[in-house]
Structure I
Amino acid sequence: MFKKKSLIGLAASVVLTSSLFGAKVTALKTTLQEEAFQLQIVAEILKKMGHTVEVSNDLKYTIAFQTIADNAKSDDVYFMAAHWDPIQTNMIKGVGKEKLAISSAYIANCASGYVIDKKTADKYNIKYISDLSDPKIAKLFDSSGNGKADLTGASVGWEVADTIEYHLDAFKLRDTIDHNQGTYSALLSDTMARYKTGKPVIFFTWTPYWLSGELIPGKDIVFLQVTKSANPSGVSTKLSNGSDYGFPVNSQKIVANQSVNTKHKDIAKLFDIVKLNVNDVSGQNLLMRKGQNKAKDIKKHTQIWLKRNAVKVDAWIKEAQAAK
């Protein structure tokens with residue numbers, strides 16, 4: 001009897017200890033350093049809830065998605081906080097949506113599109129990406145010497161890259177535009193160097209990103225529009241005000257392994273209710289651009305944001321823990 005009671009007591013102790021220490025969570029960090037802030041915010045809130053969080057080394061999106069899918073049934077939690085919806089739809093399909101738990105919008109209203117410098121836009125009255133079907137206009141943006149515009153495009157694997165390729169056909173731009181792909185940050189660095197010398201530039205970009213703080217839309221740069229919605233999915237990209245930038249407005253979502261929905265309902269709830277303003281991210285990204293880009297700086301930015309938003313954070317935690 002004594003041994004039996006001891007075993008029961010031991011089992012209860014293990015359950016209690018596990019509950020006290022919370023879940024083991026791995027936060028998957030992407031290679032885009034400007035996304036570290038939004039990941040760190042979620043990680044810190046999870047710690048406040050009593051969970052143990054470890055942040056991974058930099059991972060490509062494809063590897064992050066695959067890691068989450070591979071741990072679909074795990075007792076532990078794996079998540080990333082930078083799933084771009086809908087431009088990363090292909091990546092979701094690649095690993096199996098049924099293996100993932102995808103939250104509602106964490107960062108909403110993330111715009112994207114083609115951008116050129118305002119000086120060139122005004123001088124040549126360039127308003128649409130299709131204006132570059134004119135070889136004389138396209139040549140203004142030629143940096144390789146082949147007479148075609150050099151468009152700094154999207155990284156390989158992003159659905160937006162497919163949309164750009166679709167646009168090149170839909171607007172008959174194959175003969176006048178080269179879609180340059182590779183590591184986006186490296187390509188953009190070359191583009192910025194060209195801009196600073198006063199030469200015309202054309203590139204794909206999005207918000208939130210530091211760029212919208214350094215090159216202000218309407219003042220330094222302008223977004224080009226499309227004459228009609230054209231993309232592989234066939235959806236309309238026209239906004240309520242009539243503008244059409246050719247790409248649907250995105251949301252960034254938290255994506256985790258599917259088992260979080262049944263094994264860690266408090267965490268699943270947090271992922272679904274936590275919200276971050278797109279302007280807060282752009283502002284933090286600009287601080288990074290100005291030199292505050294080390295890990296300690298990002299942690300400092302995170303703590304400042306948490307302090308300023310303490311009331312909301314406490315409310316999220318309370319609601320999340322109630323879902324347990």
Structure II
Amino acid sequence: MKVLLLVQKEQRIILDRLYEAVGEHVDCDLRWLSDDEQANLAAYFSTLDVAAYDRIIFFLRFKKEIRQVRFIQTIPNLVILEHDAYQNYIPGKYQGKFSQHYRALPWARVLSSGVSVSRRLREEGVDCVFVPKGYDETRLHNLGKPRDIELAFVGSTGHRVYQGRKHFLDELAQKEPLQVVRTASGEEYLAMLNRIRFFVSCDMGMGEYMIKNFEAMACGCVLLAYDQGEEENRALGLKDMENIVLYHDMASLQQKLQRLRADTALADSIAAAGQQLVNAQYTFTVVGRKIAEALQPPLREHHPPVSIWQRWLSRFRRA
């Protein structure tokens with residue numbers, strides 16, 4: 001299968017290994033699009049022979065896509081890889097926008113990183129397949145070093161989408177010795193994760209687990225994660241107090257944290273089981289294969305929009 005994979009050039013998360021993994025299973029033509037190129041897809045595609053590809057994958061900025069629906073409707077064999085479709089179901093700028101976009105592209109297949117999000121989109125008539133997030137196993141792993149930071153969160157809290165996260169972390173920092181830090185990608189991030197004993201994940205209201213969860217588990221942290229629900233947990237193989245620590249509110253987090261402080265063997269067991277789970281199922285090598293597999297089934301028949309001129313000509317011919 002010949003695949004054209006279009007991805008963002010300016011992306012904070014390093015996903016090179018994921019793209020390589022997709023290319024291990026299909027004949028992949030990987031292209032990195034700048035912001036300007038993403039904003040003018042018609043110009044970019046004017047240089048391409050779309051008929052040469054069995055699948056054309058978009059892994060682009062959603063806000064760029066939704067401004068170019070009329071052109072995107074002309075693209076055959078379209079697959080959209082999307083890690084942010086959870087925003088379709090939470091209050092905010094993009095609530096309902098993903099559904100609207102996919103209704104305009106009924107022949108496109110969507111690869112969504114959320115189990116419940118994928119189900120809800122399918123219920124709306126979207127050809128949607130769940131493909132989980134994961135982590136880059138070539139960059140992130142357990143170094144086996146002593147951990148000198150007991151409780152921490154690494155990442156962003158400034159974006160409006162993360163307001164719930166910020167409020168929770170601020171409150172937790174008043175009750176526990178929490179460190180909230182930012183690092184560069186790569187070696188600095190690897191070193192920081194390997195210093196943390198308990199990693200606090202607080203993706204409130206998102207309905208799915210972000211990449212950071214898999215990264216923390218891969219580096220041997222005990223992951224304390226806001227519970228995204230039974231449907232998500234079951235599909236991902238997450239088991240409370242076995243390979244992850246799930247909480248619903250501040251009180252349950254503190255209660256479980258105190259238990260783990262008192263029972264270091266249990267904490268060690270959870271960290272080891274979590275690391276084993278992500279090593280087996282959520283490396284980019286595995287996720288890349290799953291993406292390639294999701295491309296294989298036939299897509300829905302492509303029906304490009306009919307122009308006003310074509311509709312008029314059709315009526316004239318019938319007459």
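The numbers here are math on the coordinates, done by the rules we state, and not lab data. Keep in mind the model is a prediction, meaning the values are calculated, not measured.
When Cα extents along the principal axes in Å, for residues 90-193 alone is computed across structures I, II, the figure 50, 26, 25 traces back to I.
Set I, II, criterion relative contact order in percent (Cα under 8 Å, 6 or more apart): the highest-scoring structure is I.
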